[in-house]
Structure 1
Amino acid sequence: MDANSAALMPIEALGPIDRQRTFARYYTGALIDLVILGLFNEYSDKVHVYDFTTLVLASVLLQLLLKWTIIAEHRVLALFAGKTGFAWKALKFFVAWIILFGSKFVILEALSLAFGDLVQFHGIYHGIVWLIIVVVVMIVVEELVARFYRALA
């Protein structure tokens, strides 16, 4: 289909390209993060976000940092491709755990640098436990939404 006939088609008739799918995935993820962070802000005394604008910006930053963490994990774990044996599997698991767990400290520091006291996680270990809880809930909800979306096909 050429550009002129595509312009005449209703938007629903045009299939998405990869960049559009990627945008939709990150956009949906950021909105899910916004809702989850907002709910924790509203109903928990362990998470505090100053205002809605900060909530939106923090959600976008969280989405980017979480996706970068997953990209980093996949790239590092690709180095273990073809390695067999218990020791390699144990090392691979340990490295994945270090990346995923350690990234939460990077995320907490990035939020602190970007927003200062406007975004705060309180509690054990300077709020890292509550950040991990929030991030895990975000990831679980994103996965549930993705599974529901795939089930609609």
Structure 2
Amino acid sequence: MDASQFLGQVGIALAVGMAAVGSSLGAGVAGMSAAGAWAKDARAGQPLRFIYIVLVSAPITQTVYGFLVMNQMADVLSKTAGSGGILFGIGLATGLGEMLSAWMQGAIGAAGCRMLSDSEGKGFAFVLIALGIAETVGIFTLIFMSILLSRI
């Protein structure tokens, strides 16, 4: 195996691996906040809100986006063996974009859980809009990297 192919394979792994790390971090931080909000609701004798699950699950989509780019990268590497350097860069850029988007979605979800718990469920639409803005970064990363891959 030559250096170019090796760099391409590392880039492929980075695309989905870093995206999955971000999804894990985001879901984890939102999940911890949701657990606290559920405990608060239970102590107050209120029903536990399912709506927190939406906020906890939001960061998961970035792993899917990383997987989609990973598949495109694998196709490019199988057709053009000398493209390893650019694939490494695309994998790193994809991984970072998706990881940070997911992580920040989790932070927004965590804040949203606290806000919804304190406001008795009011303001969910605003939290969804904030999540959507962070999600857009992940979607843009997917689109931009896919366009770049189509030009190799």
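Quick one: mean projected area of the Cα convex hull in nm² came out at 8.5 when computed from one of 1, 2, so which one is it? It was calculated from structure 2.
Calculating distance in nm of label points 7 Å out along Cα→Cβ at positions 23 and 135 for structures 1, 2 picks out 1 as the one with the greatest value.
Each of 1, 2 could give helix-only ellipticity at 222 nm (-39500 (n - 2.57) for each DSSP H run of 4 or more, over all residues; to 500), but the derived value -30000 comes from 2. Suppose you compute relative contact order in percent (Cα under 8 Å, 6 or more apart) for every structure in 1, 2: which one lands on 38? Label of the source structure: 2. For distance in nm of label points 7 Å out along Cα→Cβ at positions 39 and 71, which of the structures 1, 2 scores highest? Looking at the calculated values, the largest one is 2. Each of 1, 2 could give mean count of other Cβ atoms within 10 Å over residues 63-70, but the derived value 22.6 comes from 2.
No lab work stands behind these numbers, since they all come straight from the coordinates. The model shown is predicted, which means the values in this text are computed figures rather than measured ones. Cβ atoms are built from the backbone, for glycine too; each structure is taken alone.
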